[in-house]
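Below you'll find the structures, each written out as structure tokens.
A short reminder: the numbers here are calculations on the coordinates, not readings from a lab. Because the structure is a prediction, the values reported are computed rather than measured. Cβ atoms are built from the backbone, for glycine too; each structure is taken alone.
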Structure I
Amino acid sequence: MSHFSPDGDPRMVDVSAKPPTVRTATARGVITMSTATADRIRNADTAKGDVVTVAQLAAIQSAKRTPDLIPLCHSIAVESVDVTFQWSGRETTDGDRLVRLVCDATVKTSGKTGVEMEALTAVSVGCLTVYDMAKSIERGMTIGPIWLIHKSGGKSGDYHAPPRDPRTP
């Protein structure tokens, strides 16, 4: 299946003949920041309020709006979106302590095409929302990596990403 016609023109892949199956995808994204910024986010001590809750809502909403953002992405019935954030710390080589906020998004549907893009969009927008809401505290936050952890359903079957350290791309 290609997003290009035989003449090289862009097109949406035809999935009309595919049978619907239950499809699930989980993606992960990471935003790294200073301990001071993390403490302010944890304590809801920011000018914009509860950063993590707003980021969860943004992630859920973006999963539902993925076809509006990504050309040729099918509009599907997103039946479930679960977004979580967890804190994780690490020491840098120069002794400064940095903290990672890890976003996981799991998206489910019963459809003819997968939900990988919806899960990846959710974690991307979730991390971007954290950045937007806390940039007045720290503009040096970094986002990434973002990757697909798992997908199931459909003709291509299951995919499980190899274990990885979220600090490395």
Structure II
Amino acid sequence: MQTASIQALVFDTLLVLATLGSALIAGVFFAFSSFVMGALARVAPEQGIAAMQSINVVVLRSWFMVAFVGTAAICLALATWVIVDWNAGNGAAGMAVLLGCALYVLGTFGSTIAFNVPLNDLLARQDIRDDAAKAVWARYLRDWTRWNHLRSLNGTLAAALFVVAAMQPAA
């Protein structure tokens, strides 16, 4: 197999993995925005806080983190590849890859670190028996879900752009 063919195979494999990872993560976030947070808002604040605190502990030790961080790493590799070798992405495909990578890395991964994680950390410090926790919970539900909508949208758009890139004719 020629070097160019191997490089194309590796690039295409990374593109498929970025597409699947972005779509998978967007789907998880979509589920939270669509019904998980709404369900947690319907139970007593103490129960909602306790459930979300538990989710935030379990998620850190789950396969979700492998997909979440791994997709960011793949996006960084793809973006670097396209910047270093514009022909690898074939012009229009390269632009779609770069935009998709930016949406995932900044809009999904970056917004998680900048907005959702600090909210999770604040919630983790709450004592469910403390009345002040109820006010924190009300703000948390509103703000965390708002940022989660953004994460879900960015992951979905990233996956769509990766599909657009994959559909471009070869150079």
Structure III
Amino acid sequence: MKAKTPSDSRTIMTTIVLTNETNAYNNMFGGDLLSLMDRACAIAAQRHAEAKVVTASVNHVSFSTPIPLGSTVEVIAKVSRAFGSSMEVFVDIWVDDAINHTKTKSNEGIYTFVALDEFMKPKKIPDLVPETEEEIVRYNSALHRRELSLLLSGRITPSEAVELRKIFTMDK
């Protein structure tokens, strides 16, 4: 199985925020944004895995800046690391102002997906080879996030959290 790069999974979804997608403050509902993010991440995960995928977890979502009614929203998702049958997908949300020629990052999220075979069992996926500086940082950090998630869910013990121990104890 040939390794892939994050750009192989890059998925861009663009939409405009309409009235029925806004809250009382005329900003995009968080739930509508989460739905867009999940869809873009699922497509990115499918492109990487070349298989059906399911969302295993939403690891992190940041609602940094409100997205006003009428905004053009660009959702960009790419696989940031592959782990056997699961993968982390990082998604960046941009507000694209075509009138003023500006693009502002408003939100980001990190999702985990699992690839499934025809029997709905986890399926091995290609490794990931990051290329850019940002991709390398996200790739390296993904291992820490995964280990923390496994530790918090009780799937590994603190003594098995090797990468996290390195961070907190400065072990090499």
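Values for this structure:
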item: Highest-scoring label, criterion being Cα Rg over 2.2 N^0.38 Å, for residues 50-145 alone, among I, II, III; result: II
item: Structure from which 1.04 was derived, Rg/Rh (Cα atoms, Kirkwood Rh), options I, II, III; result: I
item: Comparison of I, II, III by distance in nm of label points 7 Å out along Cα→Cβ at positions 10 and 130 - largest value held by; result: II
item: At a computed 35 (relative contact order in percent (Cα under 8 Å, 6 or more apart)), which of I, II, III; result: I
item: Highest-scoring label, criterion being distance in nm of label points 7 Å out along Cα→Cβ at positions 98 and 154, among I, II, III; result: III
